[in-house]
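Novice: Listed below are the structures to be examined.
Derivation of every value follows stated rules applied to the coordinates shown; laboratory data play no part. Note that this is a predicted model, so its numbers are computed, not measured. Cβ atoms are built from the backbone, for glycine too; each structure is taken alone.
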Structure I
Amino acid sequence: MQAISRRLEELLEETQPKLLALGEGRASEKPFPEKWSLKEILGHLVDSAANNHQRIVRMQERSDIGALTYSQQHWVSSQQYQQRPWGDLVELWYHFNRHLAHVIAHIDPTTLDHSCDMGYATPATLRFVVEDYVRHVRHHTEQILGDSDPRQRKKWVPRNPGKP
């Protein structure tokens, strides 16, 4: 887990200044009502951090924590990320993930096969949750930093937790 923690830390250090450089105006643009703005994508990453933090800590406590899912659209819309200052969102995302990197680095290795129902066909192990979380952060930060039309953004492709 040390290597995964380092990958997350490196991603944070590389990405934070680039996010801040985008500025309030660019981050707030929402030309298509059905597509998330950059603020909403980053807000989604804050929500993902919050939910995965719960999974990572709880999965070290019990071998099967049952279902822990969330409605992404509801979380983003109910928290009104579009109304938050961009710099505040970037700092929230950055510091929450710095903490998650610390938590990941200190995962008890005997718990890596503990499981959680994330709504996939098969339960996910703690190892999968952590690896997939970093992949998810990278995917969405690439969306934010990319310059593509929001309608052409690369979609997240979930992996099956039962397959490598």
Structure II
Amino acid sequence: MSFLEDRRGGIAPLITIFLGALTVIFMFMLLGLAQLRLIRMNLYRAADLAALAGTQELDFAALIRGEQKLAKTNAENAARATLENNLEEMEKQLAEDPAAIAADAEIVVLNPGEAMPYTGQPATQPEVWIKVEAPPDWLGAGIWPVTIRVVVRAVASPPP
């Protein structure tokens, strides 16, 4: 049997091409998932810093009376402004405008005795809750649309 008539091993090149393509697809999936994880981590940091900024807005009139409370409007405004500033730093990672994402964020400022969101338990200390939803700009955005949701909570600790 001559070399040209020998058909043994003819499937090997096809399997090699198939496995190579499968490996490339798998690598892109891993890169996309790693990119989503990074964007989620940055979104979490931005929301966490915003919640901490909100807890700094104490109601000084209540503090003089010995009550630890937050000035709700000031706390919400500080949290939203800080969130927008931090989202602007990750603008290239987001599919929407950072200002629109910050405007749509749910910010809840609680003082002691008020019901906490999601649990309904009364708050024992002043708290700021922030829920942010943002569509990331990632490798698979055209194929697989995703929205990243982050919920953070910051508690104002009593002064020493």
Structure III
Amino acid sequence: MDGFWESEQELIEGFDRGKIPLMTFLRKMEEYRGSMKTDPSLGTAVVASFSGHTEGRDLMSILLESSGFRTIRCDRNLPIEKVVGICEEEKATVLCLSVQATWDLENIRKASRMLKEMGIRDRIVLNAGGGAVSRNVSEYYGCDVFAETAVSACKAIHEAVVQKR
């Protein structure tokens, strides 16, 4: 799998093929945290979720970290204004939003608008995923990257950041 470090590759492939359950995968990948190498040229990925769920946030965070990004996991239910503020403060190159409920979709539009107002939208790859997000929803709300699976999304994000360099 391009973009992922060798030590986690087998585990990621097993998860992506449905052979490893999500929570087992997250627990195992957490063991690698701290030993994963970051690639400073990729920058920082800010990952947030809404409505109290954390699985999508944690999944994207660990996959992005495994592919070389420095990641910041926002507290669950952190207001989108604060999430976007973290993007500005940390000079983020990626913003991933995990959205499980349709009432949280507006956060994607707010994030895109706020990033534009701050003058930093062009440097940030915006991704949204989760149960409430389809390709059409992603495009409607202005995301740069959409994929059906978290692993595919991570690869697409990696490619988009490399292209922006």
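Novice: Using distance in nm of label points 7 Å out along Cα→Cβ at positions 73 and 105, single out the structure from I, II, III with the greatest value. Spell out each step's value before the answer.
Specialist: Details: I: 3.9; II: 2.1; III: 2.8.
Looking at the calculated values, the largest one is I.
Novice: Moving to a separate point now. A value of 46, 30, 26 was computed for Cα extents along the principal axes in Å; which of I, II, III is the source structure? Intermediate values should be presented prior to the final figure.
Specialist: Details: I: 46, 30, 26; II: 102, 29, 26; III: 41, 32, 26.
Label of the originating structure: I.
Novice: Another question, if that's okay. Can you rank I, II, III by distance in nm of label points 7 Å out along Cα→Cβ at positions 25 and 65 and just name the one with the largest value? Walk me through the numbers on the way to the answer.
Specialist: Values: I: 4.2; II: 6.6; III: 1.6.
The maximum falls on structure II.
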